[in-house]
Structure I
Amino acid sequence: MDAAYATRDPVQAELAARVAGIGHRARTVSIATLASEVDAIRAAALPHGLYPAVAVTHAIEAALARGERGALVIGWLDILRDAVACDRHDGPACETYLAACSVRLSG
């Protein structure tokens, strides 16, 4: 894991590693596999209160459902990695990450 995204929280560290793994495989696996792996991140983040990460996973899942692939999804995985490492877990933090996803979408 990149030192810039290192965290002391073992859950966040494990999720960040999983996001990185998804990113490495994103160009070669099916949309269904990507969606399943992103959903697993959401399911793991939710009980730990990592709400910005949960919000971003919903945006990624919606993009995958629309058939998005390639650089756009890779960009959203970068945002997800940041959201996983975020120390804030409130509504405004979720809105900030969703706005970042929106900016990526409009490019």
Structure II
Amino acid sequence: MSYVFGISSALLVIIAVVVLLRRNSLRERHAIWWMIAGFLALVAGIFPKTLDWLSELLGITVPINLVFFTSIAILFFVSLQNSSELTKLEEKTRKLAERIAIIEMKKPERKE
């Protein structure tokens, strides 16, 4: 039963990302990490022995720790990407505010 829940959740994530992409609510560069997470969860749900094999290969004794590590790593990269985007947007906003201030300083005052 837990495999059905895992597979359903993974499919739900993938479908949600595709719908958001189609509605232009999510950009491709932001969707890539969510798609990776969804596909990894789908593979782990369909082939649960893959998780055991991979954790043994990496020397991780408890396979669920690999799931937690992978999830944290994906969330870290999403956060890093969002921070990078935020920094760029803050810089653009500051430059635009400075340009507007300069333009308004050069305008002659109107008398009413």
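Every number here is computed from the coordinates shown, using simple stated rules; none is lab data. These numbers were taken from a predicted model, which means no experiment stands behind them. Cβ atoms are built from the backbone, for glycine too; each structure is taken alone.
Identify the structure, out of I, II, from whose coordinates log10 I(q)/I(0) by the Debye sum over Cα atoms at q = 0.11, 0.15, 0.16, 0.20 Å⁻¹ was calculated to give -0.28, -0.54, -0.61, -0.98. Among I, II, the structure yielding -0.28, -0.54, -0.61, -0.98 for log10 I(q)/I(0) by the Debye sum over Cα atoms at q = 0.11, 0.15, 0.16, 0.20 Å⁻¹ is I. Across the set I, II, distance in nm of label points 7 Å out along Cα→Cβ at positions 28 and 52 reaches its highest value in structure II. Relative contact order in percent (Cα under 8 Å, 6 or more apart) computed as 32: which structure among I, II? It must be structure I, since only it matches.
Work out which structure the value -30000 belongs to, where helix-only ellipticity at 222 nm (-39500 (n - 2.57) for each DSSP H run of 4 or more, over all residues; to 500) was derived from one of I, II. Structure of origin is II. Suppose FRET efficiency 1/(1 + (r/R0)^6) of positions 12 and 92 (r between Cβ atoms, R0 = 30 Å, to 0.05) works out to 0.30; of I, II, which structure was it derived from? It was calculated from structure II.
Among candidates I, II, the computation of distance in nm of label points 7 Å out along Cα→Cβ at positions 20 and 84 that gave 1.8 used structure II.
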